[in-house]
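Structures for review follow.
Readers should treat all values here as calculations from the given coordinates under stated rules, not as data from a laboratory. All values reported here derive from a predicted model rather than from experimental measurement. Cβ atoms are built from the backbone, for glycine too; each structure is taken alone.
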Structure 1
Amino acid sequence: MTGEGDQAARIRSGLARALDISVVVIVGVWHVVYVLPSLVLSAGLYRATGAELVAWALLAALLVHGSIRLLTGRPAFAHWWRSAAAVIAAGALAVSMVPGDQITGAANWAFGDVVLIGVLLMLRERLIAFAVVFLANILLNLSVLLLTDHHIDLTVIARFLVIACAGGVLVPSAVLLAARALDDAAAVAGFATAQRAESSADREVADALHEARRERYESLRGQVAPLLDGLANGSLDPDSPDVQRRCAIEAARLRRLFAESDDVPDPLLHEVRACANVAERRGVLVELATAGPLPELPLEARRILTEPAIEALVASSTWARVTVYGGPDEVIVSAVGDQAGRPDPLWLEARWQHQ
């Protein structure tokens with residue numbers, strides 16, 4: 001399951017990586033292929049072309065810095081407002097060099113560029129961060145328009161609003177929403193893969209348990225089936241003490257088999273109690289004592305440890321005592337009980353030692 005979980009994490013990480021690269025490429029191409037030619041072609045319109053180039057270079061530096069940080073899984077700055085302040089400051093320098101009558105023209109390349117670079121710098125920040133950049137950028141450009149364009153009318157305002165919605169909001173928002181959608185898709189894909197991995201692991205565990213139980217049933221069939229056949233065809237006498245002893249032993253083993261599939265803190269004690277229940281049904285008073293912590297034991301070791309206890313419990317007529325001792329390197333199961341027609345009690349012991 002760990003391997004499947006790692007695969008889910010790799011899928012999510014791969015999709016997130018593809019998203020980061022896509023945003024870097026889109027914003028980088030926009031800043032170089034679209035913005036730079038607009039700046040060069042409009043060079044004669046600016047109040048100070050050198051300052052405009054400096055603003056473009058500052059935004060390019062933020063673009064490079066943000067791209068490196070994004071592709072290495074780190075935020076551009078310690079706090080999102082620093083990213084917002086940096087990109088708005090560079091945008092303010094660029095917009096302040098644009099004449100008022102060119103705010104709605106190609107010369108004002110910073111209108112959309114500022115917000116796009118802001119998206120890159122704050123790709124995984126809260127939506128409030130993008131809202132701050134959007135509003136600050138629109139207010140900045142509107143302020144320059146109102147302060148420097150002396151021929152403002154409703155047509156100019158309407159054109160500004162259209163450009164503000166298209167270049168300053170819609171294009172960056174489309175990039176942002178696409179990025180968030182891909183990010184969500186990465187999360188969904190990772191979750192779906194993890195769910196499939198968990199289902200696959202559950203099926204494997206269920207199949208393994210089923211196979212283990214089938215093997216245990218097969219091992220008992222070789223002993224139980226002949227006994228049942230003999231009782232059915234009359235070749236075995238149910239009143240025979242030996243037949244009764246064999247039936248009691250197989251009944252205890254069946255009880256142990258059923259107990260082996262239970263999820264309990266101490267499997268060995270649980271299985272010993274299941275074996276003791278067969279003797280208690282015959283009226284035998286069974287006392288179970290434990291001492292020391294029990295280590296985790298494999299199934300075969302638990303079966304070996306409980307076999308002598310089964311023999312002693314089946315042989316007991318009125319009372320039996322089973323003691324389970326746990327130590328750091330060994331486990332001992334001893335059983336003692338009275339025997340009908342014999343003065344001395346029967347004592348049996350099994351010992352498991354850590355290899």
Structure 2
Amino acid sequence: MKAKDVIVNGLDGSYIVEKSRPLMLMKTVPFSLGELKVLDTYLSRINARDPNGTKVRFSKEEYEALMNIERMHPSRLEKYVKSLMGQTVTVPDPDSQGGWKMYTLFEEAECFQDPSGQWWIDLSCTNKAKKLFFNLDGIGYIRYQLKNVLPLTSKYSIQLYLYLLDNRYRSSWSISLEELRENVLHCVTDFYKDFKRFNTDVLKKALKEVNDKTDLTFSYTTERTGRRVSHIRFNLVRDEVHLPHEVIETKLIGPGSSEEYLDEVPKYSNECLEFLADACENEFSDEEMQVIFNILTRLKLPDNPNGIEFSRYNFLAEKYAVLNMQASKRKITSRFGYLKKILEASA
């Protein structure tokens with residue numbers, strides 16, 4: 001593909017994401033927080049009315065910023081790109097009542113260095129995924145500025161923002177607790193079937209972030225059936241969504257165009273810690289994550305087809321959920337200390 005056929009933009013928050021309704025209605029969200037931001041950035045750079053422009057180019061620094069990982073040698077980025085490439089989405093089939101279709105969104109990734117020494121990563125979508133990315137008028141879509149999702153630090157916050165954005169025209173409405181938890185936020189772990197845990201650990205935190213960092217502000221109240229909370233009523237407080245009607249034109253730019261989002265100092269000292277920290281919602285410090293990593297290396301964990309890093313990630317995410325469950329029942333003075341004890345008990 002010629003250079004002029006490759007879409008290259010910076011992490012400009014003013015760019016518009018056009019996301020199809022089937023992507024909004026994914027049965028599960030297999031992507032990590034960083035992968036969701038890569039996907040939205042990809043969608044903000046393509047022209048949804050031109051299915052020939054499928055290859056999007058990220059600078060190495062942009063990709064690292066979106067994934068919230070330290071700057072590293074290009075060869076070490078491979079596992080992060082491989083994880084994105086391996087994800088599949090399950091979406092409703094409009095031609096079959098109750099049916100669904102499963103897609104792999106990306107078919108090719110290329111990492112290379114140009115003559116100036118700048119490293120780049122090219123992503124190309126699959127032919128099947130074009131149905132979800134292009135010519136969306138027939139299947140429906142929503143539009144929002146990229147800047148509303150880039151600062152968010154939780155998948156729940158992103159999912160909640162998109163839901164509120166899509167329904168804000170209603171000003172005030174109710175949704176069943178089960179629908180909100182399982183089909184909107186995709187919070188399906190048994191730990192959060194208890195409303196108090198879900199409300200404290202998920203809903204309140206996600207809504208606070210939406211209110212603090214996006215162009216929407218909402219409040220909510222609970223509604224009961226008998227003594228049990230059965231519905232959540234959302235109430236629009238502030239709507240500052242302003243979108244241009246036209247799709248912002250893509251452009252070719254060089255390195256150094258993403259300074260607004262690239263100046264943050266990485267929180268963790270190496271890629272292993274950053275990868276594992278995502279399982280704990282980046283709650284713990286670099287030193288604390290090093291202690292956690294050292295404990296995990298001593299454990300015999302189930303094999304994972306993607307490698308030991310993913311075995312450790314899944315195990316840590318499971319124990320972190322236990323921590324949150326216990327914290328909902330009683331006050332825990334040191335969350336790190338409590339998690340450390342849980343992990344050590346498994347050694």
Structure 3
Amino acid sequence: MKNKKYKVKVDKHYLRKAITGSENYGQAISYLVDNSIKAYESIHDNSDYCDITIEIFENLILIKDNSGGFKESISDEDIFRIGEDSGIGIKKAVFKFGNAINLESNAKYGFRRLLLDFDMDESELFFSSEKHKANLETTFGTTIYITSLEDDVKNDIINKVVFNEVIEYLSKIFSKKLSNTNLRITIKQGEDKKIISPYLINGEFIAKKEIDNLIINLYKKDDKDKYEKKGFDLYINDYIVYKRKELDKLTESGYHYKNCIAEVMAYGDRNYILQNIREIEKLTKEFIKDNSSYFKAKEICVQFYADSNMIEELKEKCDLKTAKEVGEKGFENLCNKYNVKKRA
């Protein structure tokens with residue numbers, strides 16, 4: 001008997017939900033920006049600006065760059081192949097925002113246009129492509145048009161609050177790229193036009209340490225800032241990997257680290273760095289402990305055990321009601337005896 005093979009079909013709407021998950025708009029747009037940066041860096045040095053423009057309309061999201069276009073070695077199939085690094089940001093973004101994408105790549109070797117439409121009747125996804133001669137009169141780069149936006153997306157993206165949230169997210173995610181390289185990200189929505197600036201930590205800079213290809217910056221965040229979270233940020237070659245990750249077992253009697261922020265920049269082979277992430281966390285915690293004086297607690301909980309009969313006798317003789325009051329009275333008497341006063 002001859003075996004037959006059949007293709008397992010995955011519903012495109014299920015695929016959309018599985019890929020995008022609970023990602024916000026800032027994340028989805030960041031994938032497009034990340035694609036543009038990596039495409040630019042693959043064929044350019046850092047002598048000129050990588051220019052990325054994001055334009056948001058009522059039923060269209062457009063992003064264009066001067067990356068040089070897709071490499072000739074990247075096939076059309078690779079761009080839309082699920083699970084491949086090539087173009088993964090494009091797929092995630094279109095699945096999040098809309099039902100159709102028009103992707104135009106103008107490179108020195110030629111012009112490519114790829115079209116993908118969710119609204120086609122088929123249960124599976126299909127795309128079409130066409131190729132032409134390069135347009136020598138325009139910038140070599142990629143332009144992406146996401147159209148047929150979802151109804152909830154159309155309502156959200158024209159909201160000023162959402163627009164500002166996207167700006168803040170991109171500012172944080174690409175903070176080091178914006179600071180250390182010639183990267184310029186412009187975002188437009190109606191009359192609003194913003195050039196995104198690198199995110200700055202709202203806190204007091206405490207110390208810096210360099211170990212081989214590792215740089216650790218330590219901050220004490222402003223206690224009044226409810227939005228700035230504690231933890232550590234990890235960047236590998238200026239790309240963010242962790243955003244405010246909690247450091248395990250960072251505890252010490254008499255100190256608290258609820259306003260501690262560590263910014264860690266690692267440079268080198270990404271896979272090697274990720275394999276040694278525990279060592280990086282260990283070095284970061286050691287550096288924080290070396291600067292523990294900045295995180296000294298204003299108050300310490302004093303706890304001890306004493307004979308219950310003695311406590312009851314002291315309560316009666318001192319006219320106190322609780323064991324806590326006995327401890328407080330004893331502390332007060334010691335302070336008076338040795339003239340110890342609370343410091344400002």
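With distance in nm of label points 7 Å out along Cα→Cβ at positions 285 and 317 computed per structure, which member of 1, 2, 3 shows the largest figure?
Values: 1: 1.6; 2: 2.7; 3: 4.6.
Structure 3 comes out on top.
Of the structures labelled 1, 2, 3, which one yields -0.36 when log10 I(q)/I(0) by the Debye sum over Cα atoms at q = 0.06 Å⁻¹ is computed from its coordinates? Present the calculation step by step, with values, prior to reporting the outcome.
Numbers: 1: -0.52; 2: -0.23; 3: -0.36.
Traced to structure 3.
Using the calculated result -0.35, -0.97 for log10 I(q)/I(0) by the Debye sum over Cα atoms at q = 0.11, 0.20 Å⁻¹, for residues 229-324 alone, pick out the matching structure from 1, 2, 3. Walk me through the numbers before you get to the answer.
Numbers: 1: -0.35, -0.97; 2: -0.64, -0.95; 3: -0.51, -0.97.
The read-out comes from structure 1.
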